[in-house]
Every structure is written in structure tokens, then in C-alpha cells.
Structure 1
Amino acid sequence: MPTTLSDPTKLSNQDKQRIDTLTDAYRRIKEQLSRKIVGQEAVVDQLLYAVFACGHCLLEGVPGLAKTLMVSSLAETLSLDFSRIQFTPDLMPSDITGTEILAENKETGQREFRFMKGPIFASVVLADEINRTPPKTQAALMEAMEERQISSGGKKYPTPQPFFVLATQNPIEQEGTYPLPAAQMDRFMFKILVDYPDLEDEYKIVRSTTSRPNLVLEKVLSHDDLMAVQAIVRRVPISDQTAAYAIRIARATRLKEEQAEESVRDHVAWGCGPRATQGLILGGKARAILQGRYEVTPEDIFDLALPVLRHRIIPNYTADAEGVDTDTIVEAMLKTIPGGPPTEEEKASSLWQRVRGLFRK
């Protein structure tokens, strides 16, 4: 049998019982969200994968596609504190992190500096139109995303646990915006594209939003339940061969690698780093347990390749000139990498037979 990359031990029976319970909770969460959010099932799934894997997300879409409502509703079903920050060109770091004020100590009567926490101190932080604020403020947010803490007055203050930054970005307007640096983009586990609804979904949206008051959603998971699930995600087994598939995908985006295929060599300036592999594996673990499985498969990795890679690949001038986007590059690349998604025939056979040759190549 294949060995595991992260932990040679199996999931405990208690872990498996929690996973079985989680699949029901997953269904109920989606049912609750569907009361406010029509369609967008793939977007909701990817958001949940990131949350259970303790990762941040960047949602990109035109205004009016319920991105803000989706994030606030998700926080509501997970019993988490929610904070929305509207990013503007005049937003300062202290506006999101907090500031020190001079206050009187009622016990001693002495004046002392006291730190007043800002909106970043919430479990779910919606950074609305994140690319509209200057780099200095984005840097303060990046510290919270990476270190789970902020610095002020020479002291460090930890953020609540769990902690997620779910940011939105408008792809239309570019004037007055500050493009996120590659280092900050790399901190987002997924970049999720939120597209227009189809005709049937738009009909449902119009009917529901113009005829009924705001709904209160049921809290499906408690704070402690979510923390327990996040701990289980880290323990989900993944075979060396499936991990090798994730590593091959990330390394295939780099020009210096032998396995970089023609589309990458022609259209990519810089490929993605090791955080992409981490995102593929952690996201795959979350996807596996939400679907009631106890081990990651190559199909889990393949399913998350686009949201994990699309914001980490930097196209070159040729790609811009030819109108080739990163999704097109990734899709072409995935067709050439051994260990891809299983066919129906392969699903009927042993998964080990399909992936065992990866290390031999």
C-alpha cells in the first residue's frame, strides 16, 4: 500500500466519526446558504474547502454578484464573528488594525496608553475591493494573513482563531487601484472567479430578492466544531504518489523545469512556488473529508488546480498580446501531467495501479 506524506498513522475512529458527521453538516451549510445565495455552487464549495483548510480566499467578479452576502452568510452559518472593511484610497493601516489611545485607568487614576482593536480582529474579515487601498495598508493586512497577528506600538496582538481573510476584487475598473503584489497574492489559498448567473438562476434571484424580507440563517457548526475539523484536515492521509502529482503540477509552471510544457514556455514569465503545492494538498484534504472520504485522491488535486494556480502564475508579454489568460495555460498544462483525473474505467480499477508509476518517471 502507498505510504503517506503528512502522517504515517491512520485517522482515528473518532476522526472518522467526525468526518461522517461533517458530511451532513456540509449538506446543511449549503442548504442554508442556498436560502440567500442562488446558484454559485462551485464558488460556495471552494470557499468551504478554504475555510476548513484554514486558508484565505480572493473572490473576483463584477459588482452585484452577491460576493459580500456570500461571505457574511457563510460566517453566520459557522457561528463566527464577521467584519467588513471597505477598502478605499485613503484607508490607513491603523484603520484596520486599531490604534493606541490615551485613557485613564479607573483603578489608579493614572493615564495610560490602551490599544483599541480594529475590524481586523474578527474570525471572518471581508476585505471589500482590496485593490483600492495603498500598499502600506495592504502590508498591514498581509501581516495578519501570514502571521495571524498585527504589530502596533512595538507590541504584537494575535488575531482570533480561526481567522480568514476573504477579499473581493473588481476586474472592471482599474483607475485608482493598487494591484496586489505577487507576495500578497501568494498568501491567498484560492482565487475564485464569480461569474454571472445563468438565465434560470437570475430568474430565481429576482423573484426571491424582491418578494421576501431578509432571512436569518441557522448556525450549523459551532466555533469549537470548526476548530476540531481544521485539526482533522491536517491529519487526512495522502499517498506519496498523490502528493507527487500535486508537486508535478506546481513544478510544471516553472520555466526551468524539464516538465514545463509548450504552453508554459511560450506564455509564462514566472511560475508558482511551494505555497501552490501546499494549497493543492490542504485543499484536497478538505475536499476529501467534506465528501465523506478518508484519503486524498488525484481527482481532488485536479479539481483545485485552477483556483490554486491562476493567481500565482505571471503571464509574459506574449500571453498578454495573444489574450491568453492563466486559466488557459493551466488547463493546457494539466492535460500533459501524468496522474490526472481518473476516467470511469480507472475509477473501477485500483487507484494505486494508476498512480504507482509516477515516481518511476
Structure 2
Amino acid sequence: MRYTTLPKTDIKVSKICLGTMTWGNQNTQDEGFAQMDMALDKGVNFFDTAELYPVPATAERYADTERIIGNWFQKTGHRDKVVLASKIAGPGDYTAHIRTNGFSKAALNDAVNQSLKRLKTDYIDLYQLHWPERDTNTFGTRDYKHNPKDAWEDNFNEVLQSLDNIIKSGKIRQVGISNEKAWGTMRYLEESNTHDLPRMITIQNAYSLLNRVFEGDMAEIAIREDIGLLAYSPMAFGVLSGKYIKGTAGDNARLKLFPRFARYSSEQATEATKQYLKIAEANAMTLAQMALAFVTDRPFVTSNIIGATTLEQLEENIDSVDIQLSEDILKAINEIHASIPNPAP
């Protein structure tokens, strides 16, 4: 395993982070336990979860993923071996079954306290805001279109003040953002610098061969401001395994179970995937290995969040950390990106 540190901290994390959002839905508790056992054995010390998980989010299964992780900590006693990240769900119809008061002081305190109980721990190493409260283009929306009726009012300072109090209580150590845009990221950093408030040290956004939007303004911010990307969906919901275009996806594959998650399944994304598959096969790699190795080694990526539904998938995904792509392979990848840029933003 290769390691780095969370930006501006001495917290050592593996370059591969274990994603958990299938546990409690596509995976049972026992399967989640087995994945955590394997990940830890293979040197992965960084786990990411959220109160929202498992996805798709439902009131019936709300926060079951955190409960599974907490039960594993209780069973194994391995809390001290894991850098643990979780998130408060953002507001919206999708999360109305959780709470409706956004990132208010009351919401943040309630969310942290409830997560700690489910996770059976006294602290969370990295606590993240799952998506912005304001209306902006997230989750597959390509362009920003301003909504003049957006009721949100600037509360960056208030959110950071609330998080500062929670940090001082010892319940969380560091804070980060997720599904955020350039403007929101810089506003958080501005408030931190101006008012001596906690600094957002990571941003968890989608990033893959099919979605390199982060390489625009966000990559410059990440590098110049030292805010590390925790890349999620590096396999594009499993599309970049090649199993869908090969017809080998099992009945429990994510896009077969939940066809509404079509972000990575457009005609352009499928064509790009076919071309990436040819590069991987010509270089004696699986497409999954190539896709993950590409993400892991980008200069703005702190850790690559991988998920799996089987131990075989998990092992292949973790082992991708040992692969470093040649300049020739990177050139071929970039030629495809130039001809079919960001087909799944």
C-alpha cells in the first residue's frame, strides 16, 4: 500500500480509501465485515461513509452503513487502526426523511452525535458536508444555471463556527466538503483564513476517466490551496470495469438493480468506455486496474475511494495501487479524452 497525509495534518492515510455505500443494501453486514477485514489486511486504513448510506437512500435503511461499521469496530476492536470519514446529508427532497434544517448548528450537532452512536466511537477523523445547501450544479448537471428564487442565504461563517465548536468538543478532528464547486470551496477557505476558523482540508467529488470536470478550476484550487481530492465513483458505478459493454454484469450489479443511476451510461460514455477498454487490453491490464491507477496518481488526488460488492472486486481494486501508467498509456487516454471529453459530468 502507498500512503500520504490528509492536507495540512499529520494524519496518515492510504492512497486507496474503502467506500461503503453498498453495505446494508447490496451487501449484508457479514459481507461488509469481510470487506473491512480484507481492506485492513491489505493496508487500507482509510474508510469513508455517510449518514445517508446505503444508497439509494430510504427511510427504512437510513444510516445502516454506519451501524455496520460500528458493529465491526465493536467486534474487532480496530477503531484505532482506521482513519474514519463520515458526512452530514445535505438538504433536499432526497433527504427529507433525515432532517430538514440543513447545516444549522442544531443539524450539525445532531448529525455528529447520532453518527457517533451508530459508529460506536468517540470521534470521527474527517467530517464532511455531503453537498451544498444552495442551488448549484451537482450530481451530473453540466452547467450552472442561477435560480433567483433560491432561498439559501450565505452561512459559510456560521457553518464553520458550528464545526469549530464540535472540533473543540473532541467529537471530530478535521472537516471537509463534498460535491462542492469552485465558488463554495473558495468561500469556505476565505472564511477560515479571515476569521481563524477550521479549514476544509479535503473535497470529495466524482472523478474518473468519464468525468474529469475536476481538472478545470477545481484542480488549480486543490493544488494551490492544498485541499485534497477524495475521488469518488472512480469506476463510474462499475461502468469502467467493462462488465456492462461485455455483457458480464451479474444480476446484483448496481445499474441492473438501480437503472435510474444513468449518469455514466450515455451513448458517448459507452463509446469512450469501449475505447478505454482497448487501451487496457492492449497493455495487459483490466479496464478497472487502468481506470483506478489513472485516478490514484493525479497530483491533486489525496485518496481514491473504491467500492465493491464482492471480495474479488475489492482485491482487484485495492491492488490497482501498485500499477503506475506509462507515458504512452497516459497519452492514449488523453487522446480519447480529447475526442470525447467528460461524457458523464
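Read-outs throughout are calculated quantities, based only on the coordinates presented, and are distinct from any laboratory measurement. What you see is a predicted model; the values in this text were computed from it and never measured. Cβ atoms are built from the backbone, for glycine too; each structure is taken alone.
Remarks
- Each of structures 1, 2 was scored by relative contact order in percent (Cα under 8 Å, 6 or more apart); the highest score is held by 1.
- Source structure (of 1, 2) for mean count of other Cβ atoms within 10 Å over residues 183-190, computed value 20.1: 1
- When mean count of other Cβ atoms within 10 Å over residues 79-86 is calculated for each of the structures 1, 2, the largest result comes from 2.
- FRET efficiency 1/(1 + (r/R0)^6) of positions 151 and 223 (r between Cβ atoms, R0 = 41 Å, to 0.05) from the coordinates reads 0.95; which among 1, 2: 1
- At a computed -0.57 (log10 I(q)/I(0) by the Debye sum over Cα atoms at q = 0.10 Å⁻¹), which of 1, 2: 2
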